[in-house]
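Derivation of every value follows stated rules applied to the coordinates shown; laboratory data play no part. Values in this document were obtained by computation on a predicted structure and should not be read as measured data. Cβ atoms are built from the backbone, for glycine too; each structure is taken alone.
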Structure I
Amino acid sequence: MTFLNVVEIESALVALRNAYPSLTQLIPLPNETYEHRQSNALLIRGSPWFECRPAVVFVSGVHAREWGGPDILVNLATDLLEAYSTNAGLAYGGKVFAADVIRSIVDQTDVVVFPDVNPDGRAYSMAAPADSAQALWRKNRNPASSGGVATRIGVDVNRNYDFLWNFPVTFAPNVGPASTDPSSYTFSGTGPFSEPESRNVQWLVDRFPRARYFVDVHSYTGLVLYPWGDDQNQTTDPSMSFRNSAWDGKRGIANDAYRDYVPAWRLAELQTAAAIMRDGILAVRGQSYVSQQGFALYPTSGTSEDWAFTREFLSPSRGKLSGFVIEFNKNIDFFPTWAEMVDLIADIDAGLIALCAYARPGRFAVILCWIRKWFWAILHRVFPPELWGPYGPWDRMVQVIRGIPKFIGRVIGRE
């Protein structure tokens, strides 16, 4: 067996949809790539009674040469569905998930996998032998900024998200978190979300307003990264943040005046979730990944995990979404052997399922969801809206009731 190609990835998602029609939904992404490919994501959702489920969104295949990411996510979906359907647990080396954990993950969360964000780039990379110059292609295949020069084709999708995208203005001179040169592997495009691939990720996340965790699977180095990627974190000065243009031209340099703001409790939550993935990976076969802030690797702009995290600051009504990157494979190699890849799939799937288990709503949230469901049903029987009309006391009660879960969620810190 070897790495899945573009056609095989999409066929695998369709096959899972056909094999488990009551547990899955195939989600066609709306934006075709430059080479007219349409990608799909897969939603895994069990028991329909639970209406308050958080979503966990996993994406991969953003960088063309990182061949193993899509295999990791296709295998993850396959394992979850098979285990749930047979009332079985899952074991990855020394990391074991009991059958009741798998069942509660599928029944109480939405697990969304988007394995191949950049199919054009992957097809181009995989058309050549591993480690060749063509196989090492990183970007998509958009020629809009190339001027007809082959080496200038493409945009780095993971520098194209709307987070400090205009880095020549927002970062200190000579930091280089991305590039304005189309010949560079980190060319950020002509504007934030200029590329169909990044817009597909944006659309997918927007489709799940209760998304709470977002993980972008990359390789290599053996890291679990959390925001921010533009500078060191700080928890004391909210005015010192990516939103404040007064700090333009100062970001990206360690140990200077600027550091990006994260509320202390949110930083703790990011670190906890990253550690859960790290420890899940470690338990499989002793691979010691490091969980750290993205900036500790190098400064970046326009990345997916930072963009995901910005949403709660720019639009608090959307809820809190924690963004992460996993850099799988501690060996410095984009092209592991398939035998090595089998072990890497087990490592990362264990870390991702550990995050899914952590994302499950607590007992209080489950009880609250049940109360709301039945209270709502009783009110419909006692005060039929067709009798009261849209502007009577029914409408006022609806608004109050809808606000109760959000209020309680804020109090307990889960919204």
Structure II
Amino acid sequence: MGRMAAGGVTKLSELEIDSQGYFKTDIATVATAVNSTDTADAALYFEGLDAGYIASICDNANLPATKAASIFNHSNMTAAKAASIFNHDNLTVAKAASIVNDTNLSASKAHSILENSNLAGSKCRDIVDHPNRTRFLHIWLTNGVGSLGTARQGLAGCGTQTAGLSFGGEDGSNYLATTEEYDGASWSAGGDLSNARSFLAGCGTQTAGLSFGGIYGIEGPQSATEEYDGTSWSSGGNLGTARTGLAGCGTQTAGLSFGGGDGNTTRYATTEEYDGTSWSAGGNLNTAREKLAGCGTQTAGLSFGGYDGAYKSTTEEYDGTSWSAGGDLGTAREGLAGCGTQTAGLSFGGYVSSSIPYSATTEEYDGTSWSAGGDLGTARRYLAGCGAQTAGLSFGGYMGSSPYFSTITEEYW
């Protein structure tokens, strides 16, 4: 072991190094020295040493997660090297999760590390899923996240981040009845819709889902409602007003549908409430619009965005009887998706203008106003979503480059 600094604390610069670049002392002593070393200097040491060796140092109890987080956050440490260290078996998932959880590691640097190809998807998922990671990072992740089996736009979704459901849509050639189920890592085939359609809406859960409305070719807007039981779809009561580009929220036995259009220039303010058997009239939206998004429940719903001849930032809140104005989106858009609740909503993606036809914009609602969240990894419009504000899921949509129709799935953490 090397010399001792004033006060008896050893720093990395005071430890002897062997011919292979390793410190000539035990890991615990090195970890203690790292904790006493300037963050920039420690980051330089870490960048130049073997990932497995550094992983052992980081995992040692003598190096607190808060210090390790500062080192990983420093510009002297590349995301690629940090990801290699995180990926190594010598750094436990529990300690890695504690490092990610510490605010000394910025959300943007954490995102770069977690998405880096040097970190295996399975290890990434284990880290963000670990109970030591309670911090809301406001980031979308694709590492370890399975893609849809069928690329499509104009689909709908419901459920949660670990038990999601996607259904319907179109792939440029066909209207689709495709249903897929998400288990928190990958999608698998579910039972097909009885009525293929796109630009439909949905609500509920993976084992008790509801699909309604949409469009099917020359047949135009649809009123069909179907109920999912975790295996297959069966007919429910038809919407009172057939619509495409509508939105929804709630549950299979207490659903809410709102907005939409006739596929041409007519936009609806229509709201309908579902009781598990039939739809009945609710209070109309204040602003008629199509290709909007929604979240929440039948008695505490949220509608946002859309198009009425102009791209809308309009947000409205439903109390079970009527809609009232909420805080406007920061970015007006249509063809967006949403999830969450009336007081903790999430909006993402969409079509902003002819110059921004594919958006990555994410915004978070607190019951009063929207604030910026972390951008989608891939800008898309006509996508779908489900889950919660702090555990969201986005999937499908239409992109600005080949193959255009998307299978991309992203998780919000």
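Here are the numbers for this structure:
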item: For 82, 39, 38 (Cα extents along the principal axes in Å, calculated) the corresponding structure among I, II; result: II
item: Read-out helix-only ellipticity at 222 nm (-39500 (n - 2.57) for each DSSP H run of 4 or more, over all residues; to 500), computed value -13000, structure in I, II; result: I
item: Answer label among I, II for the case where FRET efficiency 1/(1 + (r/R0)^6) of positions 106 and 226 (r between Cβ atoms, R0 = 41 Å, to 0.05), calculated from the coordinates, equals 0.95; result: I
item: When mean count of other Cβ atoms within 10 Å over residues 282-289 is computed for each of I, II, the largest belongs to; result: II
item: Per Cα Rg over 2.2 N^0.38 Å, for residues 146-289 alone, the highest-valued of structures I, II; result: I
item: Label whose coordinates, when relative contact order in percent (Cα under 8 Å, 6 or more apart) is calculated, return 11 (choices I, II); result: II
item: Origin of the derived value 125 (volume of the Cα convex hull per residue in Å³, for residues 42-153 alone; candidates I, II); result: I
item: Source structure (of I, II) for mean count of other Cβ atoms within 10 Å over residues 18-25, computed value 14.2; result: I
item: Parent structure of the calculated result 3.1, given that distance in nm of label points 7 Å out along Cα→Cβ at positions 98 and 274 is the read-out and I, II the choices; result: I
